[in-house]
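Got some structures for you, see below.
The numbers here are math on the coordinates, done by the rules we state, and not lab data. Quick caveat, the model's predicted, so the values are computed rather than measured. Cβ atoms are built from the backbone, for glycine too; each structure is taken alone.
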Structure I
């Protein structure tokens with residue numbers, strides 16, 4: 001049975017023409033690297049045919065430098081994957097559509113809010129934030145097992161939404 005976030009993702013990406021998946025985080029701070037892990041797993045997992053629709057970017061902590069690249073790609077949908085403290089169980093996944101408006105800074109960190117406003121100014125794409133609850137953000141620690149499993153679930157869900165070969169469409 002699909003989880004609520006999987007059904008939401010499936011409904012939102014139905015008919016998507018060009019999707020950018022932006023994995024963010026700090027590779028040296030445990031679960032903060034989960035967005036980068038999702039991007040890496042997708043990069044190695046997607047078929048050549050799926051890559052015509054899905055463009056994967058690893059932004060680390062420098063997400064703003066990708067604004068021009070995203071503008072050139074002209075996506076219909078942008079998915080940002082990041083570790084975010086939601087006060088839930090480690091590995092919990094939440095997907096929400098981002099509506100950029102002036103009060104957004106009160107809901108998200110100022111840096112993320114500024115990036116989303118700039119992103120909205122260069123792209124008319126629908127923007128989604130995939131948040132994964134981290135368990136450990138300590139410097140020098142690896143990604144925890146629960147967070148790693150959540151990353152794999154996200155990759156499998158995205159893979160299932162887009163055909164691997166032309167004849168599967």
Structure II
């Protein structure tokens with residue numbers, strides 16, 4: 001399942017599509033707070049942009065582009081950001097996810113809600129990206145595949 005796909009056409013099309021998938025995922029996240037899409041759909045596109053190279057490109061290149069540690073770190077940061085943004089109104093006496101309760105000098109409540117929802121969409125996008133990448137890595141045994149790619153010197157250092 002992992003590694004270079006035998007067809008050159010599939011590898012080239014995959015390599016060309018990945019940047020556009022990532023860009024479209026960012027676009028969906030950035031515009032999801034006032035239109036269709038949002039963090040979940042955008043995070044899905046970002047994850048597909050990271051998983052597609054793992055299926056079609058040589059493993060050395062695919063794991064250099066998107067290392068295995070990226071999923072848990074980005075997913076965890078996304079969940080932490082969501083928790084902080086969601087709980088921020090509680091600090092000022094508002095309800096959970098009620099950004100209008102936060103008063104910012106020079107901004108109307110509607111603008112604060114707009115920015116709060118945008119921050120939540122970004123956080124959800126990161127969390128979905130990280131979770132999907134982590135799930136793919138666990139199912140495919142990517143940690144074992146990466147260990148086999150590493151030089152013997154690095155493996156010896158890990159044993160110490």
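Overview of values
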{"read-out": "Comparison of I, II by distance in nm of label points 7 Å out along Cα→Cβ at positions 92 and 124 - largest value held by", "value": "I"}
{"read-out": "Answer label among I, II for the case where helix-only ellipticity at 222 nm (-39500 (n - 2.57) for each DSSP H run of 4 or more, over all residues; to 500), calculated from the coordinates, equals -11000", "value": "I"}
{"read-out": "At a computed 143 (volume of the Cα convex hull per residue in Å³), which of I, II", "value": "II"}
{"read-out": "At a computed 0.10 (FRET efficiency 1/(1 + (r/R0)^6) of positions 4 and 116 (r between Cβ atoms, R0 = 30 Å, to 0.05)), which of I, II", "value": "II"}
{"read-out": "For 28 (relative contact order in percent (Cα under 8 Å, 6 or more apart), calculated) the corresponding structure among I, II", "value": "II"}
